[in-house]
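No lab work stands behind these numbers, since they all come straight from the coordinates. On a predicted model such as this, the values are computed, not experimentally measured, just so you know. Cβ atoms are built from the backbone, for glycine too; each structure is taken alone.
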Structure I
Amino acid sequence: MTKEFTKEKINNLASTLLFAVSDDEVEIVLDELEFLKSKMDNISHIKNIMDYEIQTHPFDLYETSLREDDSSEEGTDVNLLLANAKNTQNREIEVPKVVG
């Protein structure tokens, strides 16, 4: 049993997701879904597809690890960094309010 997408289903889904879609956009979505369906149908016609190993990524993935923090470099003095700030209190800098 195949579940086909229709204009009504696309509009209902868009409404559920709080999207406003025009009739032109619905047509575009339907065309894209039809294209995807045709590609999936092509895959289903591959002989012995179950004999192939599942591939989840087209490239070999290598495990990486972070280096050990066995030695650290000395940073810049905090007072030197704060010397450029206009309004400071202890080690805090006052910045202008940007959100109402």
Structure II
Amino acid sequence: MSALSQALWVLLLGSLLGLELVGKVPPTLHTPLMSGANAISGITVLASLTLIQKAGDNQALLLIGALSLGFALFNVVGGFLVTDRMLAMFRRKGDN
């Protein structure tokens, strides 16, 4: 089995496991789950920055690092916006 096919199997199985786990989360736990996903994406941001720094003149690594940084930042910002909106549902009308 080649390295590419092994990587694709890991991606497929990880995606199916993630879909199964997230699908079983009750609505009351979605906000803590989103906070955990934001923490994981924060780690991905750091890994992307490290990859970009270590890439040197390798254009492929720079591209992969830039793409992963963009996706991770998109996930972090979107996650914080969704979490803030969900927490706003639990605030009283007079609170800011």
Structure III
Amino acid sequence: MNPLELVGASPEPPFEIVFAGTPVPAYPGQSIAAALQGAGIRAWRTTRVRARPRGLFCGIGVCFDCVVVVNGSATLRACLTEARPGDEVEPA
């Protein structure tokens, strides 16, 4: 069952963002990190030294594990950046 159905939520209609060429559904007010997690994408960048996968870690903007490039703007934290229709998101 969809979590939205469990709580009886009625969000606005979803829209799409694009992550590394793949369409990802997002809801109004949702962060990019939440949209990626909801789509099953757990890692969206790798470390410079050993290429270890990184994604959502703290979820509140304290760390920098979730940085992405959004519409050409680099080093934005996905957990703090609201998804907007048509956003082009790339690994940082």
Match the computed value -3000 of helix-only ellipticity at 222 nm (-39500 (n - 2.57) for each DSSP H run of 4 or more, over all residues; to 500) to one of the structures I, II, III, and report its label. III
Just checking, which of I, II, III has the largest value of percent of Cα pairs over 16 Å apart? I
Suppose you compute mean count of other Cβ atoms within 10 Å over residues 53-60 for every structure in I, II, III: which one lands on 9.9? II
